[in-house]
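Given below, in the form of structure tokens, are the structures.
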Structure I
């Protein structure tokens, strides 16, 4: 089952969440990759907020891992 971008955005809260966390909120009813793509589309359209964090992993910090976090748009 695929959800529309608006449905996925409606599950976001004020705290930062990863795509797998949103996937669990949707009761695992669609693929994590589909949710990740939808979240990125929503972030690029300015409908939700996105934050990227990079970390060095692996032996001697030889690889960079980027984790994306999303939350509903905060009114300022």
Structure II
């Protein structure tokens, strides 16, 4: 009977340890998810800034080409 009680006590201890481990895993996964969201938001922001720069650069180049064409026509 003492052995059974000891085994049950050990099983309860293992279950508690597993519960703690699962909780820690959940916290780690949630933290990784939050970090990924933050990283994704930063990446999206950087991509948007890069696109704005490219669009602006392309518009500037096109405007310069139009100016050259107009200058050539006026000459």
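Taking mean count of other Cβ atoms within 10 Å over residues 16-23 for each of I, II, which is largest?
Top value of mean count of other Cβ atoms within 10 Å over residues 16-23, among I, II, belongs to structure I.
Of the structures I, II, report the one carrying the highest value of distance in nm of label points 7 Å out along Cα→Cβ at positions 32 and 48.
Ranking I, II on distance in nm of label points 7 Å out along Cα→Cβ at positions 32 and 48, first place is II.
Just checking, which of I, II has the largest value of FRET efficiency 1/(1 + (r/R0)^6) of positions 40 and 64 (r between Cβ atoms, R0 = 35 Å, to 0.05)?
Greatest value across I, II: structure I.
log10 I(q)/I(0) by the Debye sum over Cα atoms at q = 0.11, 0.15, 0.23, 0.24 Å⁻¹ was computed and gave -0.30, -0.52, -0.99, -1.05; which structure, I, II, did it come from?
Answer for the origin of the read-out: I.
A value of -9500 was derived for helix-only ellipticity at 222 nm (-39500 (n - 2.57) for each DSSP H run of 4 or more, over all residues; to 500); which structure in I, II was it taken from?
Considering all the candidates, the number was obtained from I.
Throughout, read-outs are computed from the coordinates displayed, never taken from laboratory work. Computed from a prediction, not measured in an experiment: that's the story for all the values here. Cβ atoms are built from the backbone, for glycine too; each structure is taken alone.
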